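S.K.: These are the structures in question, set out in turn.
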Structure I
């Protein structure tokens, strides 16, 4: 039975890409459409946070824009948590092509055992992977406080939250090449992805 919420963040400036990442296509299909299809096989509710909600009118998704303006990805996380019906929501960015359902379900199992956490995030050394991660509605106040304090670094913000960190060694059991955290930042990244998918 499908349950829970997944949130796709489709905002951002896409300055390095040269065009809006919401329009990234892979083999003729929008990458975000591929994400929706995969996530709908796991979650009962999909939320899209976008500054162009009109692009997604034909998808069976909840559409929302940032409420905390000029707050970068944390504004998107805040908006997604606010719109979600579930206590915990899975977050991914619209430029992340590789979704690992086994890892998503691994984190879901972790939530069922440790539901007091405000976030479940993977750590690469001291570097945090803020997407391919879960956040709880109880973290809304943490992001609102960061917004009012003008703190834009998610790592600093999460110092004030109850976070369950998954370490690199644990995560690599699911994605040895770390591809489930890869994103497309440049046209070169997209070209390489097209080649791999052919």
Structure II
């Protein structure tokens, strides 16, 4: 499955890679992607995958790259100025909420900084997704994001107040803290290879 999805992504203009686990994803990023892109500046949209792979921690320790961090101390900079600066970084990193079998990438965002950085602004983008994010099609992707991803993201932000934090189920709420606001569906990558996609075996 993961090889077929990588092939589909390649046909759609993305630059796909396969990593055998989180450590391999980190090594692939720092050993292959980062040197080949050679960015002067890097920013990111919040992603548990990036954190669990050790990529954010590794970038914070670099002195040779300007790391534009919209989550200093792992807390979102609510002024949004850092996020705005990050949209002009040479390289933007994020996770993918879902990847379809035919090579499309689906994300849902609260503020829009993550999906904006993926779609336009930074010269290069690298997305990371565990193979559990692979779904059959766009409809399944959107269903999975609303059913699983969004409630899980809400629960890990204790300062938010949304119904799904308690129920674990999306109710299409009107909460001021609603995190389901901006959809992004990447059907093709333009220009070709601007977006690298690292598919990670395992959860």
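S.K.: Using helix-only ellipticity at 222 nm (-39500 (n - 2.57) for each DSSP H run of 4 or more, over all residues; to 500) as the calculated read-out, with -7500 as its value, let me know the right label among I, II.
M.R.: Label of the originating structure: II.
S.K.: Of the structures labelled I, II, one was used to calculate semi-axes √(5λ) of the Cα gyration tensor in Å, for residues 67-138 alone, giving 24, 13, 10. Name it.
M.R.: That value comes from structure II.
S.K.: Have a look at I, II and say which one yields 39, 20, 15 for Cα extents along the principal axes in Å, for residues 123-178 alone, as calculated.
M.R.: Here the read-out was taken from I.
S.K.: Identify the structure, out of I, II, from whose coordinates relative contact order in percent (Cα under 8 Å, 6 or more apart) was calculated to give 30.
M.R.: Considering all the candidates, the number was obtained from II.
S.K.: If you rank structures I, II by mean count of other Cβ atoms within 10 Å over residues 91-98, which sits at the top with the largest value?
M.R.: II
A short reminder: the numbers here are calculations on the coordinates, not readings from a lab. Just so you know, these numbers come straight off a predicted model, no measurement behind them. Cβ atoms are built from the backbone, for glycine too; each structure is taken alone.
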